[in-house]
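Next up: the structures, one after another.
What follows is calculated from the coordinates using simple rules that are stated; it is not laboratory data. Remember, it's a predicted structure, so these values are computed and weren't measured experimentally. Cβ atoms are built from the backbone, for glycine too; each structure is taken alone.
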Structure 1
């Protein structure tokens, strides 16, 4: 079995303040590898790094990740300082999964253009890495300018927290091949993962990198219910609220239905070569986490 993490994906109106810390503690008690958060601006989710700081306070071992964080809507100096602080407070447990953005309203909300977001994010990542590892940084770029800047704290992880990337367009895959230590594919891309990975391998070779150094990960969503129709309906409701439309075949692609059905799909996902599976718990109900631990995990491990 590969590594498994759960992702908190629910909007704030569906939970109480103690939900996140309880979910994070349950993930660690189950022996899971990681706990993740999503990132939006124009949506009623919790801010991801604040959420992960809460998780860090109630856990000791589990890794803490973003799937995925939007660096293009924030200044790199702020991101570098905040993520380094989280890495320090958590004892070096942060994985920074980043994305390039697919919704114009997340950019207009902070007064930034949607166009050029990929280039903006790439420049931000390069500057963040420098701010994590260098003193007296001067950078005069297309989007960001800093002069003789030193920030602290430094991350505990050396040389810095791992940076994973999402996205499916060739431009995103090329950035992954050049810059990332992990790749997070979407659940809709699992069936074609082999061909996607072949592209990344080719782009990595062209960039002088070995693709074997890049972790293979996937983000999917889950509702456990013996009544498969109810599970599909609940997962579709989440997908529609978050994406605005049900843009995938939920029954075919996501983890929906009985524990046995979910476990079988997880095993099939790992069989595709995925090393880390990030599962968004689509129902804001901690019983879903309990069911996952009691019924799904033992079947996956069997």
Structure 2
């Protein structure tokens, strides 16, 4: 197993590529893993929301992890998302992903319906106990309210040494991130989600990294590095140029899949932007605007080579 302390910086989500008949495209997925490695990515995650995990069968979820692990061959860490609102199924997925060679297991807090924090604590505690020797990344996105409390985070990390990372996706979270880092004494690496939207705000707070889409991950890695080095003007210059694409695509998760895959086509990595139905069907105006945004990203990829 790789050292989980290396899970820092930009950890992109690898999308699930599909064939014309909506089957998982193994060769295209292998190409995405190779692209990740070629641009210097040290760790990548799948199958998450940005991988359309909610449209995959359990067998397919395990399949994409196996393919990614096999293709990476230790050159990049694989973070295997093992989500299910059922703890029993989540544990089954996690154990299978560990057996397949995943370096880190990621789990989303179940948020289909509101649960009291005591229920969430039980769910997470038993999950940690099920794979005690594997580093775990907990993700929490709660559309109905705030994410898990700092007290719960601290209680869990004191009881479970394999609780190594926490990804939160909510606005105005800098004070909470500061509180988490202080309370846990930095033992839990805090990651920002939501496409990297709040990256520049949170780097000075002390976040360990960010989990964006794959297509802009090398750009955000440059932003992350420059900001950490104190080269603020350069970091903002690049960030301001990538932000229109990120902001526009995040208006809708299904729109994000289309925009992400279209950008990967533009970058010469994918051959199609097929998403499983139901999928977002862009109108002509939206498709043209995404094409325009993607052309600007291609120019930015060339320009950042000078930094």
If mean count of other Cβ atoms within 10 Å over residues 39-46 is calculated for 1, 2, the one returning 17.1 is structure 1
For distance in nm of label points 7 Å out along Cα→Cβ at positions 23 and 151, which structure out of 1, 2 has the highest calculated value? 2
Among 1, 2, considering only FRET efficiency 1/(1 + (r/R0)^6) of positions 167 and 271 (r between Cβ atoms, R0 = 30 Å, to 0.05), which has the greatest calculated value? 1
Just checking, which of 1, 2 has the largest value of FRET efficiency 1/(1 + (r/R0)^6) of positions 15 and 135 (r between Cβ atoms, R0 = 35 Å, to 0.05)? 2
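If helix-only ellipticity at 222 nm (-39500 (n - 2.57) for each DSSP H run of 4 or more, over all residues; to 500) comes out at -12500 when worked out from the coordinates, which of 1, 2 was used?
The value was obtained from structure 1.
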Computed 18.8 for mean count of other Cβ atoms within 10 Å over residues 95-102 - originating structure among 1, 2: 2
With distance in nm of label points 7 Å out along Cα→Cβ at positions 31 and 79 as the yardstick, tell me which of 1, 2 scores highest. 1
Starting from the value 22.9: which structure in 1, 2 was mean count of other Cβ atoms within 10 Å over residues 191-198 calculated from? 2
